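Each structure below is given as structure tokens.
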Structure 1
Amino acid sequence: MNAISSATDGEPSLPTPKATPLAWNTRDFVFYAIVLFLAYSATLFFPYLLTDETWIVRPGTYSWTFRMGRPAFSAFIWISGQMQQTIGLDVIYVMRGSAILALAATAVILKRWFLDWGHDRVTAMWLPIVLLSLPGYQIVVADGTQLAVAILLTTCATVVLPRRREDIEPARPLIAALLYVAALLIYQQQVLLAFAMLAVPLLASSVDRRTIGYVIAVGCFVTAVSVAYFLVWRIIAIPDERYGPQAVQFPAPSIVLDFVSGRFIQAANLWKVVGPPQVGLPVVVVAILMAIKVAFEFFRQSWRFLLPSIVLVGLLVASDGFAILARNYPSYVTLTPLNFLIGYWAFAGLAVLAGRWRGPLAAILAVGGALLAFITVKDEIAIPNNRTVAAIRAAFVEHPQVTNFNFVLPVQGGPGYSEFGWRNTANYLYLMAINVADHLSIHHVMNQSWHDQLVVTTPNASSGDASQNSPRPDALTIELP
């Protein structure tokens, strides 16, 4: 039985499937790992550290993320710091590789999810690659590797929850709650991927009351877990207006306009990341495809699709809930749930037009999406930032008698939007240089005496530390690319 029926299929509604254990398929995992490795290989072939990563790999910096309500994230930072002391910047390969493997495992779970809700095998095989190649997931690999684990935990939690009343087992909700909490303790926004996944039962086929009840129940469950986490966080957290629970505010009426004109358009641009989000051809096409799917279901199900359509709008907003409440715009690293939901909804509309060709169409989109992800990450992030790392390393190696360097970065950004246009500005550049120096010392390219005497400055840093942003008269100034 195929999902997302075309007008000629005439298929009945699918019964709500029984929740299955986290079925693992090693062959699928290897397949997804290879495809995602190829899509994100530039982050490994052109190693770099970008912005916060420059301090995430430093020993002793892990405590800072506690105030953000992310102690599990702090644990990952501690591990990175310990590894950096042993292998230097080679920790980059571990970070990027682990993110790719976590997304590959996520793809295995998503394939099972799509199959459970009626997708044919070809579509279910390729859809995870389509969705995991979107910009939000590109940034997870390129600049937020620890978040891939939160994405995997959320996916697992959503799959293990019971889907029928007769299947309820006390252990399943408990396991799901613990997995959701673990995801929240890494990075709060990623748990909202659960809301995006709940769009699949509503869009994959005609739905019955049981399926609608399941979607609403799981949505309420995820909300309850998130609210409980938030209340505990608010009680024990150190006040912080930017990163603490105090950043969460009741949404003003203007937030609806901000969401539609900002986040929705950002996500609906799909793989387009150059330039600020605007209503161009990708957004128009996506909006039309989403409308086609809704119109088709109303034509097929009549008033019975009214409640599912209302729930879909609720899921759309909920998938960006934390960013909305904290007015966190326009980051891509928090866009992963909304990217998933809008991408899947658009595919559902396209599948209505494609009919029985939806499987091959998913394969074409997956190959195209992986290729676009490779090109975007390579051109907008990996190569530009790798040039900076290589230039710093060359300066140290080519001037072994110099211990006083002043690094100047004339270019402050790239053409990409938000994270895709980021470069290591003065504050991060200082730590980048120190990390490179540590790496050279750890691997005995430069001796420890040179490392101990090294002085690095980066003008225009806002750290307030004169030793970081005020070059000495005898400093060797290096203009970076």
Structure 2
Amino acid sequence: MKLKILYKTLIFSMGCVSMATGGELKFISEFDPFCEAAGEWFVRTIRLNWEPALVKSYRMQMEKFAPAKQRAVEAGVYHRLLCGTVPELASEDAQIEENLGWATGDFTFFNNTFYRKPGCTTWMVMPDVSAYGSAMLHKNRDYTGQFHLTVRLCRTAPGRYRTFSAGDLWNTGSGCAINEKGLMIAQNDGENTLDQSSVPVTVGSAMLTRFVAEQCATVDEAVAMLRKFYTQGIMRDNDIYSIADRNGGAIVEATPRRLAEARLTSGFEVRANNFLLPGMRSSGGRTRSALLNGDNRRYEACEGLFTALGVNGKITARDMWAIARQRNTEDEQKGLRQVCGPTTLYGMTLLADCDYPEVLSVVFVALGPPRHTVFLPIPMAANTLPEKLISGSWGARSFALRERLAQEHEQLLDIERLEQRLLDDFLTARESARRLLHAGYRADAVALLNTVFREQAVMVDDFLSRLAAF
């Protein structure tokens, strides 16, 4: 009874916050693909941001890549490749093309060839040094291509795990994801290597990252799936994967010809774009500048994590965000890439819960340049998402803010103060939800987390809108 009273009290107090902000934010219910055609989850997403000029520009760029006949031939090879390995993804691409009204093979070509090389910096923290007793994983996404970003929280097909991911609006892959079992995975591009793939059309790492998150519940399963794909010789990229579950983590470095792994059970690990594992360094085609750029970001992130441990003995979400915004102006002037630089598109901190990962795991998303937006807590229990987060307009607002404000700006202090309030309130609600779950009130726990999330999303949207108008 006391727990039920606590639940109603928190719901009422959060409702009062909503009245105070006065913000209007449209929420979209979670898509249910069980009665839908393959790929419907993706088509519904991009319909929210259907800009004819954008679609036209994409098609024009495809023509520059290859004429229609070549696209059809390469797409046919790719479909046959998928049918022999992951046939469900082949049927998904075909259905998306039909729903978009695109010629057969065009979306397949676009999704797997229209690609800009990202950089990215990723770090993961094991339970023994996490302030929350469970693993955390963070990714800063660097990119030189599209600026239309989305978040997705759905089950894309029967039998797959419900997954939260962030990535490019017009790509069905993912650069970072967490699923309902508490498995977390992030992909960074590895350095250029001498290991060239002999297969003319291959599977991209963003697609594989998403597929691992949808199919695997543990680090062991994820590593096994990655090994299966790379040893078949059907991957095109040089990649570094950071993977964690409720018990530990792993680093996987892979090229189209070789793969190495290392397990992690304590401490932390940081990766940029350099291969570091034994057996992988000889495959590198590295340049001095690429080596220094990767090592500089890795050093800055490691230093931030060491500092946090020295001050508090544990690493918190706020420590992760401080590193995500790390920028050393002296090094930047020397041409060294920063953890947060001009090409950084978003930051994402994943926190798996050991007891109820499908409800209490949380993603802190800064969709847009981390120094110009807010890390918003989104629980895995969320059953709606703000339309702005899905359609790309949430991130676009932060990109516009970056154009107007310098990398160093006074409003960053206001952003950090708001984040502290959001974090404190969310963690309080999360522990209340945990007590409800222990007592058997699952529906009430889910309702509580959804109420807190929606109210915090409104608060952040209102804050960012006022900041953009400042």
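We did not get these values from a lab; they are worked out from the coordinates using the rules stated. Computed from a predicted structure; not experimentally measured. Cβ atoms are built from the backbone, for glycine too; each structure is taken alone.
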Rg/Rh (Cα atoms, Kirkwood Rh), for residues 107-290 alone - highest-scoring structure of 1, 2: 1
Computed -18500 for helix-only ellipticity at 222 nm (-39500 (n - 2.57) for each DSSP H run of 4 or more, over all residues; to 500) - originating structure among 1, 2: 1
Test item: Kirkwood radius over Cα pairs in Å calculated as 22.7, pick one of 1, 2: 2
Relative contact order in percent (Cα under 8 Å, 6 or more apart) derived as 18 - corresponding label from 1, 2: 2
For 0.35 (FRET efficiency 1/(1 + (r/R0)^6) of positions 91 and 387 (r between Cβ atoms, R0 = 25 Å, to 0.05), calculated) the corresponding structure among 1, 2: 2
At a computed 0.95 (FRET efficiency 1/(1 + (r/R0)^6) of positions 59 and 443 (r between Cβ atoms, R0 = 30 Å, to 0.05)), which of 1, 2: 1
